[in-house]
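Structures given as structure tokens follow.
None of the figures in this text is laboratory data; all of them are computed from the coordinates on show. This one's a predicted model, so the numbers in the text were calculated from it and none came from an experiment. Cβ atoms are built from the backbone, for glycine too; each structure is taken alone.
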Structure I
Amino acid sequence: MDFALSPDLQDLQKRVRGFIHERIMPFETDPRWGAHGPAESLRDELVALARGAGLLTPHASREFGGLGLSHVQKAVVFEEAGYSALGPTAMNIHAPDEGNIHLLEVVASPEQKERWLRPLVQGSARSCFCMTEPPPGAGADPSMLRTTAVRDGDDYVIDGVKWFITGAQGAAMAIIMARMEDGSATMFLSDMDRQGIEVERTMDAMDSCFTGGHGVVRLRGLRVPASDVLGELGQGLRYAQVRLAPARLTHCMRWLGQAQRAHDEALAYARERQAFGRTLGEHQGVGFMLADNEMDLHTARLHIWHTAWLLDRGERANFESSRAKVVCSEAEWRVVDRSVQILGGQGVTGERVVSRIFSDMRAFRIYDGPSEVHRYSLGRKILAGRRDASLRQS
């Protein structure tokens, strides 16, 4: 692997860094950023800034107006964007739209791309991904899917309940996973204003970085034309992996930026704050925490870059994607937790951005598969000798 950044990528990195610091971070005290994420008006203003800077939806293909970034390029750009919790929202690279855009580019028909993908890339619409269900439905185990889709003439009639659906409130369209009569799973596309689909409520959650929050969505007799099936019938679980494997990694990229921000805040405080006749950083206990932060940040960055490099080579890299999700989510969480400790009382108040990062970051160990589920999957693959061949090649 060559870790050197090309001159063009270095320039893009500097552009994104300057944009985030100069244009986006001043909005972090905006009252329109509430408990359920940035308000639509704030999102629209941020998106307009990124559009004006030529940095909107950079991961999308050039055909649809993006920059066509490779996975390694995304690792650089997404980390810089993540330095502010509002950065991914501004650049239209936040979940769930980022993953949905990737999935639609790979799977959707030309007509579906024009109808649903193009507005997402342009930042004029938001989407949601309706897979997770209340017990006893699908959660970390998608085979427990209970939402049903029954063929009725030229339509499919969908019934079920989804929850923890990020961005549901205010979304223009949804990708819905449902179980067919033969037991297989299929993905469907639907406008959110269709009769039969309703956001019942927005759930209160620890995090506050996603526009639209996390909703409970009820599907009651939702009629979806056969032309709005995403990809092939019965291939929903396979398409979920098309979406989730890269999405796990982009989560790691964005949250790495947040972890770096927390560390930088703690480092600045440790250099200035006096206690017992010296700065905090001169005390061994604090110095050790700063050292551990640097090691965890470096470890996370290496895992991200390695997995991104494999994906750019065309490897499936499912094993590495799961491994990176666990390693990065836990390493980045440790960085933020230590940063709160170093900041002391300042770390647990709204006086510092680190307290918000702390609340947002905790859920990362659950998003896109809890660490325990990934460990279970990794363990089975190790025992069966089914690790990706790329592990031996790299």
Structure II
Amino acid sequence: MSKVFDLFIIGGGINGAGIARDAAGRGLSVCLADKGEIGGATSSWSTKLVHGGLRYLENYEFKLVRESLKEREIVYKIARHISKPIPFIIPYADKIRPAWLIKIGLFLYDNLGGKSNIPKSKTFDLTKKFPNILKEKYKTGFQYFDIQIDDKKLTKLNAKDAKRNNAKILEYNKVNKAEIIGNEWIISLENDEKVKSKILINASGPWINETLIKNIKIKSKKKIRLVKGSHIITKKLYKENVAFTFQNTDKRIIFVIPYKGKFSLIGTTEVEVKSPENKGISKKEIRYLIQSVNNYLKKQIRTKDIVDTYSGIRPLIEDFNTASKVTRDYVFDLKIIKKLPLLNIYGGKLTTYRKLSEKVLIDLRKFLPKTKKGPWTDKKKLF
């Protein structure tokens, strides 16, 4: 146990893996531990998109959308072999959102992130473009683009690059306890190993407050809401390589996305849950997704058409809005305990993981005076 790491990270999701990669590439000594597989929980239960968050504009989260659009461009550049642009079509439903509102939203979406290699939005006649997919009443479509990505592979590639830069990555090795002894964090692992570190980072996603209370023995002043997003997978519903964004009367949206060549991915719901372990899809969620799709598609689906399902728990910062309006932005809670830093990471989304990781290193810079280099992850490709 003689070596003292600069950083110890609890959690091998996309944020933890991204921080490990960034820090190790700057010459810092890094150790990361996860109780399961790298990218095996929330980071592999997403809708498989790197996107700006078009619907966040309705909540006036312009800063988050701008950052997300910039990161969409960067992630596509550094992970092109596991990502691709895909067109999304919003069929116009006049009783839900007026056309002018959608057009303003798409104009902002096209321009908030600055110069982009991703195609701009446009409007067209659905009856000519996709005559056999949608019901006849949907005549106008608004098209925009986002990036489809392999979320789990993205997480694993970040961890792999961290290891390439000498980070120690521990899978299936739960942190039992983290305490300060002398002038160091001492982290006790499930395999009875003890690790020393100057800084402790809690990036355990939906388990963040549980980790803080049970394993670090500190009370959290920040509340989170656990929101379950569920998906269903069916056999391919149409042959065209296009995704749809369906609006619902409750103002929620549902995606239908081509998936792995032979399937359609449909999601997501937003249901509050009490525990990060409560990740099975409910019958009510299945009904909601099926009804949402059947409101638009000529080809109607039923429960028997579902070939698989999955759900993920998102840890969102409590801001006392409805689940669909709770911010997807991230917040850092930096505590200094007996002169040693503990950084808790709340919230965040797949798209902005790289920028989040950069900001972590900025916030911790004064505790890491021997850092050898500055930001670099926006230029080096993942492989």
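Quick check: 2.4 is what I get for distance in nm of label points 7 Å out along Cα→Cβ at positions 75 and 195, calculated from one of I, II. Which structure matches?
Structure of origin is II.
Further question on the same structure: Which of the displayed structures (I, II) returns the greatest value of distance in nm of label points 7 Å out along Cα→Cβ at positions 99 and 155 on calculation?
Going through I, II one by one, distance in nm of label points 7 Å out along Cα→Cβ at positions 99 and 155 is largest in II.
Comparing mean count of other Cβ atoms within 10 Å over residues 19-26 across structures I, II, which is largest?
Answer by largest value of mean count of other Cβ atoms within 10 Å over residues 19-26: II.
Using Cα Rg over 2.2 N^0.38 Å, for residues 227-274 alone as the calculated read-out, with 2.11 as its value, let me know the right label among I, II.
I
So helix-only ellipticity at 222 nm (-39500 (n - 2.57) for each DSSP H run of 4 or more, over all residues; to 500), computed for just one structure, reads -7000; which one of I, II is that?
Structure of origin is II.
Given structures I, II, which gives the highest value for relative contact order in percent (Cα under 8 Å, 6 or more apart)?
The structure with the largest value is II.
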